[in-house]
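Derivation of every value follows stated rules applied to the coordinates shown; laboratory data play no part. These figures come from a predicted structure and were not determined experimentally. Cβ atoms are built from the backbone, for glycine too; each structure is taken alone.
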Structure I
Amino acid sequence: MKHKHIAFFAYPVTDMARARDFYENTLQLPPADNFNNEWVEYELAGVTIAITCMVKELQPGAKGGFFAIEVEDLDSAVAEMKAKKVPFILDTFESPVCRMAVIADPDGNGVTLHEVKAGH
């Protein structure tokens, strides 16, 4: 099989209006595509992230899955999320190459705010 690229990442959600409010207003991601308001896609630097209530068998907020958004200023992004009362799964921490924090969408799906350290 010859691979081209990752087509999309998707999270199941229970309440599309609530999820869209989080992704569009809290995270400020503009919607790219919308299929019957059951599958909404957001594109960020060539990567598609989708939220969906179409697949009833999927468990929203399942432990272990997350995606990361690279931010210009992690401290400002964390302060903004805290001011908006967004729940944190993990507060700010760092590795040798980056700093990050993990927030939760309304269904408990993890969204990592990520900042690469200078020189990496």
Structure II
Amino acid sequence: MADLRFPREERLKSRTSIGLLFSRNSRSVAESGLRLVWLPAPEPLVRGVQVLVAAPKKRFKHAVVRNRVKRLLREAWRMERGTLPDEWLAAQNPKLIGLIYTGEAEPTLSGLRATLRILLDRSTW
């Protein structure tokens, strides 16, 4: 059975790692207002992957809406993560991943899941 949790060790919180994720060395793909940014992690990770979710204040002025978008992004990642091959999430091959929603309209969970699935298929790890 697939692990469908989103534990604390899988959340990207380190300022240094976030800075690395948005450096010139990272790669990204975008589709329908969702941008996926990734980079091989410089050090080993407990879960093999750390994920950052973001919704810009420039697009979503109210914190309630921003928080809902981020909650939906976390849920979409949690659900799609279970469908990924195990070697993508292996600790020998650690990754830093950023999910940034830059669309104009408030997203739906089904739409985010479909878009995230497309982005994960298009990304070259």
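Quick rundown of the values:
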quantity	calculated
Label whose coordinates, when distance in nm of label points 7 Å out along Cα→Cβ at positions 22 and 62 is calculated, return 1.6 (choices I, II)	I
Test item: helix-only ellipticity at 222 nm (-39500 (n - 2.57) for each DSSP H run of 4 or more, over all residues; to 500) calculated as -10000, pick one of I, II	II
Of the structures I, II, the one that -0.73, -1.15, -1.18, -1.20 was derived from, the read-out being log10 I(q)/I(0) by the Debye sum over Cα atoms at q = 0.16, 0.22, 0.23, 0.24 Å⁻¹, for residues 38-93 alone	I
Label whose coordinates, when FRET efficiency 1/(1 + (r/R0)^6) of positions 86 and 102 (r between Cβ atoms, R0 = 25 Å, to 0.05) is calculated, return 1.00 (choices I, II)	I
Computed 24, 18, 14 for semi-axes √(5λ) of the Cα gyration tensor in Å - originating structure among I, II	I
If relative contact order in percent (Cα under 8 Å, 6 or more apart) is computed and equals 24, the structure in I, II	I
